[in-house]
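Below: a set of structures, written as structure tokens.
Each value in this text was obtained by applying a stated rule to the coordinates, not by laboratory testing. The shown structure was predicted, so the numbers you read here are calculated from the model rather than taken from an experiment. Cβ atoms are built from the backbone, for glycine too; each structure is taken alone.
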Structure I
Amino acid sequence: MSLIDLLTRKNKTEEAPAIIPVLPKDIYRQSSLDLVDTIAPTALKIGSREIELGEKFVRTFYTVSYPRFLSDSWFAPVIDLDKVLDVSIFIHPLETEQALRTFQKKVAEVQSQINERESKGLVRDPLLDTAYQDLESLRDNLQQAQEKLFDVGLYLALYGDTKEEIAKTEGDIRGILDAKLVYTKPALFQQEQGFRSCLPLGSDELAVNSKLNSSPLSSIFPFVSFDLTSDRGILYGINRHNSSLILFDRFSLENYNSVVFAKSGSGKSYATKLEILRSLMFGTDVIVIDPEREYEQLAEATGGRSFNISLSSENHINPFDLPPVREDEDPKDILRSNIISLVGLFRIMLGGLSPEEDAIVDRAISETYALKDITGDSDFSNIEPPLLSDFEQVLSGMDGSESLVERLSKYTRGTWSGFMNEPTNIDLKQQFAVFSVRDMEDELKPIAMYIITHFIWNEVRHDMKKRLLIIDEAWWMMKSEDTASFLYSLAKRGRKYYLGVCTITQDVEDFLKSPYGRPILANSSLQLLLKQSPTTIDVLQQTFNLTDEEKYLLLEAGVGEGLFFAGLKHVAIKIVASYTEDQIITSDPSQLLAIKQEKSRHAAEQK
């Protein structure tokens with residue numbers, strides 16, 4: 001008898017041999033190697049408590065008793081165990097008519113026992129009263145077709161490399177089930193029948209069944225492992241607990257924002273680029289503020305455009321630009337909002353403003369716009385906006401502005417004049433745009449990021465479409481209260497304009513210490529935590545109310561592994577990409593060098 005016959009045959013009276021090897025000569029006699037011989041183990045040894053399946057051990061046990069009530073998902077902790085096990089659930093429907101006759105006899109028996117105790121003057125038995133009420137209630141539900149009755153067999157087969165390993169796993173599972181008053185027994189001297197019952201053959205050879213009605217039976221449904229998914233969206237990763245897919249559409253949530261916290265080298269940029277690539281396929285426009293020029297290759301591969309923002313670049317943004325006024329907007333509101341944003345910008349540029357200087361700057365901005373006939377009562381859609389040098393000219397004519405003009409001169413006539421004292425020459429009509437600030441001096445990076453985000457915000461308000469704004473290394477913007485406040489404003493108001501804001505940072509403490517850090521976090525429906533350093537893990541544990549197990553998971557996580565939050569729910573995630581996606585989005589220097597060398601070799605061969 002072949003091994004596959006043993007695994008699939010029905011019970012017979014003869015005793016199975018203890019060891020059944022698959023002999024090589026039997027295989028070589030065949031003209032070709034069968035699939036069953038390829039996947040079958042080399043040998044099988046059946047014992048009283050377990051089966052030796054090749055180099056593995058298998059132990060089967062079954063449930064024998066259930067409590068009066070079974071809560072939803074009570075079986076989930078067993079399903080979610082990080083162990084190798086098979087679960088078989090056999091459901092045999094019973095005829096309702098036959099069940100009702102049986103119930104009628106049982107109700108009569110219980111009622112007779114209750115009456116007998118009463119006639120003897122004994123104190124009532126709560127167990128009998130409860131049994132009577134349960135039987136009557138279930139009989140009514142069966143009669144009204146609200147419930148059905150079933151014979152249910154629940155069997156588990158555990159796999160391990162040693163007997164000690166499966167004994168420990170069995171102890172863990174029985175501990176979980178005993179706590180829920182679900183009791184089990186090992187299939188002593190029935191391991192062969194138990195193993196075949198757990199194979200996907202639909203054969204209940206153990207036949208150890210308990211009667212359950214529809215409601216408790218539904219609570220055993222095995223696909224209750226906690227997962228986070230929806231019926232549309234992009235693939236963010238794989239659930240590490242049960243290998244289910246984490247599919248989500250951020251634009252179907254209460255807001256479209258997200259935050260990513262991770263230490264350097266843990267895969268945060270990789271995960272973000274993967275989301276960008278998949279979002280582009282679904283027609284989402286994506287804009288990235290890139291501090292390290294990590295997204296240029298992705299922009300090149302997807303037909304996007306990259307803008308290098310530096311003191312010597314050809315790309316310029318005029319901070320005095322105004323968005324065209326929409327029909328449902330008041331020009332006064334647009335102008336007022338832009339003036340407030342510019343005051344915040346000058347507060348950063350000039351190293352802070354006193355109350356008197358703040359008032360002077362506010363008045364000077366209004367007068368600068370007025371010089372170009374831009375007022376709240378005019379249509380300024382087609383009027384060329386002023387430049388920073390125009391603002392300096394107006395400011396120099398005001399009393400008490402000497403210090404302001406002196407501090408401003410380096411942006412208009414000094415070393416930094418080429419950065420912002422030019423008309424805007426950037427067009428955001430393409431689907432994917434990257435603003436790189438790597439070559440910008442560190443002192444100017446917060447200013448550059450503020451101007452870029454303000455420019456993007458004007459574009460978003462002008463032309464509403466589904467957009468995703470990625471701000472990598474957002475801690476640069478959290479350094480200043482004005483830039484942090486503007487970022488919070490984007491996160492809070494973006495939903496009205498179909499904009500999702502994704503903030504990424506590796507300096508978690510600096511981000512959360514800002515007065516706007518936690519409000520930005522509170523206004524983000526999605527959060528992704530990847531590998532963390534020991535210095536920041538306690539802050540994250542307190543902020544996200546993590547268990548100790550989740551805390552250690554983040555400390556020990558590999559690249560691209562962590563926790564994915566959506567609202568109040570979260571799961572362990574592993575970021576996965578296809579080979580083609582990986583070649584486009586990788587940030588690994590060794591991979592990038594290999595790709596570059598391959599391109600050079602291919603170009604040389606073409607010549």
Structure II
Amino acid sequence: MPPSEPPRKSSFIPSATPVSRERTSRWRTFRKQLKAVVLGVFIVGFIIIGSWLYTEGQRQSRSLTNLSASRDDEALRDLSLQKEAAFEEIRLSKAVLTAEDLTLLEEAVKAQEEYVGRQGGFASENTRLESLRRRLHVIQADRLRAISNAAEERAVTEAAQKDGTAIKELEKALEAERLIDSKWIFSGLSDRGRIARLDTRLRRMQAEPLWKKTRELEKEAERAFTEGNINQAQSIMQDAIRVEEAFVANYRDVLNTEFNRVELLTNRQETFRSHPIKLSLDRQIAQAHQAEKAGEWDKATGSWDLALAEMAKLMKEFPRSTYSSRATEEKLILQRNQARAHNRLEQLKQDMEAMRSLIRATDFTRALSQANSLLVAADKIEQDNPGVIPADSLLLRELKYITQNAGTLAVIVPTLDRITLPVPQYPKVKLLKQEVSQSLYAAIVGNNPSMIQRGTAPVESVSYKDAQLFCQNLTWLSGRKARLPTLEEMQSAVGDVSATPKGPQAWTFDNTDGLTVREVGTSKPNAAGFFDLIGNVEEWTLAPEDKEAAVVVGGSVNWVPVAGFPQRNAQKRERSRTLGFRFIIE
């Protein structure tokens with residue numbers, strides 16, 4: 001094993017201690033920072049001293065200015081006090097202050113306001129200013145209120161005058177009140193209600209002449225129109241419209257106003273303008289009526305056509321005229337159609353009379369054939385001339401009733417002469433022997449209104465209108481006039497009633513339960529052959545169409561019999577379980 005080498009000698013030479021070097025470096029850094037701080041302090045101090053020296057003159061100048069301003073402020077305050085004192089002196093020496101006197105107080109307020117403003121305060125923070133201002137406002141408002149009251153009193157006194165003095169006084173009163181409300185607000189005397197009342201009163205006075213003027217002009221225009229001065233009437237009405245428009249624009253809320261009056265006046269003016277056409281229309285209508293009276297139906301139709309042409313022109317050129325009427329046009333069309341269809345209508349009526357003759361002759365086959373043909377003819381006439389035969393016309397209803405009741409026609413008509421008898425003293429009419437039964441009523445009308453339904457019992461619970469409907473249908477069905485009997489005819493048929501009816505002569509309270517009616521024709525007939533003219537059910541008699549009541553006669557099962565012919569007035573709408581009727585055939 002080889003021998004090891006000897007250790008080498010180190011070449012490192014130790015230096016100074018590390019701690020000493022670190023302390024030296026810190027000291028150097030501190031000295032640099034200290035120098036910077038000292039330099040900064042020196043510079044700042046230099047700037048401050050220089051600025052102070054530079055502004056020394058300005059400070060001295062401001063001090064002088066402040067001193068001067070303070071002296072001016074005191075002068076304003078002294079001025080305000082002087083003006084107030086001067087005003088007080090005048091107020092104590094005068095009973096009534098003038099506007100010039102109040103100028104001193106206004107100047108005192110103004111000076112005090114400027115003084116407070118310069119002091120940098122608010123007016124509300126200065127007690128003296130508030131007191132001065134309120135005092136000024138109260139005095140001014142009191143003065144204006146006195147002016148307002150006096151002006152209103154003069155307006156009332158002079159209201160009857162026509163020279164406008166009252167209006168001027170009310171304007172003065174209203175102006176004073178509005179000034180209190182807008183300028184002297186701290187007085188506490190502002191009265192909005194009074195302002196509104198004065199304004200309404202003033203505007204009403206201003207409106208009244210216009211209100212009267214428009215009506216005077218309207219009357220004048222109507223007079224001119226009546227006298228035939230159409231152009232003058234139009235001109236005057238135009239003036240009336242202008243006045244009314246001014247009235248409505250400014251015063252419609254203070255006087256009785258017709259809000260559509262301008263429209264009405266305009267329509268009336270257009271009526272004036274359309275009058276020449278209306279005259280031509282009236283001439284054509286008059287010629288049409290004249291031709292109809294002469295039986296010249298073709299000529300009448302031509303005149304109606306010309307009248308319709310004039311109406312069309314009127315409605316086109318003057319739609320707001322009161323003469324322009326759709327209803328009038330429709331009436332003219334109907335009159336033209338009636339004239340044009342007149343000959344055909346007359347032929348139809350003649351054919352219907354022939355049909356009735358066939359019914360009276362019991363030639364029902366030909367009568368029904370004729371009725372069907374007439375329905376076709378009537379429909380054709382209506383198609384060619386709308387409105388001349390409306391669906392609810394009696395003519396059309398009669399034809400339809402006959403064709404729809406062919407079976408009843410053959411049964412009822414042959415029996416009429418057997419079930420009716422001549423009325424004593426009235427030989428041209430025949431009265432049904434007994435009351436109309438429920439079965440007969442149902443056959444003719446198509447229903448049975450009776451409370452207790454039995455075919456052979458008299459129909460009851462019928463009103464006057466129900467009885468009239470039965471007579472109308474029977475007239476159509478028989479071809480003969482059927483109607484209710486008159487009171488005189490019933491009295492003639494009943495004959496002598498001086499004795500109280502007894503036993504089977506009449507169904508009354510004495511021989512019934514007082515409620516249940518008996519079958520028709522079961523009592524003993526009277527000398528003329530009529531049944532139940534007294535008792536069983538009361539019966540309607542004929543009454544004028546314009547009356548609301550009719551006479552019912554004969555008494556009923558509820559009638560306590562006495563001598564005489566019972567009768568009473570009843571409302572035509574009455575229905576009763578003991579009220580029926582019978583009919584007359586002419």
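Check the numbers for distance in nm of label points 7 Å out along Cα→Cβ at positions 219 and 299 across I, II and tell me which is largest.
Comparing I, II, the top value of distance in nm of label points 7 Å out along Cα→Cβ at positions 219 and 299 belongs to I.
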> Out of I, II, which structure matches -13000 when helix-only ellipticity at 222 nm (-39500 (n - 2.57) for each DSSP H run of 4 or more, over all residues; to 500) is calculated?
Replying inline: I
>> Comparing I, II, where is distance in nm of label points 7 Å out along Cα→Cβ at positions 131 and 275 highest?
In response: II
> For mean projected area of the Cα convex hull in nm², which of I, II scores largest?
Replying inline: II
> For structures I, II, which has the highest computed value of distance in nm of label points 7 Å out along Cα→Cβ at positions 163 and 187?
Replying inline: II
> For relative contact order in percent (Cα under 8 Å, 6 or more apart), which of I, II scores largest?
Replying inline: I
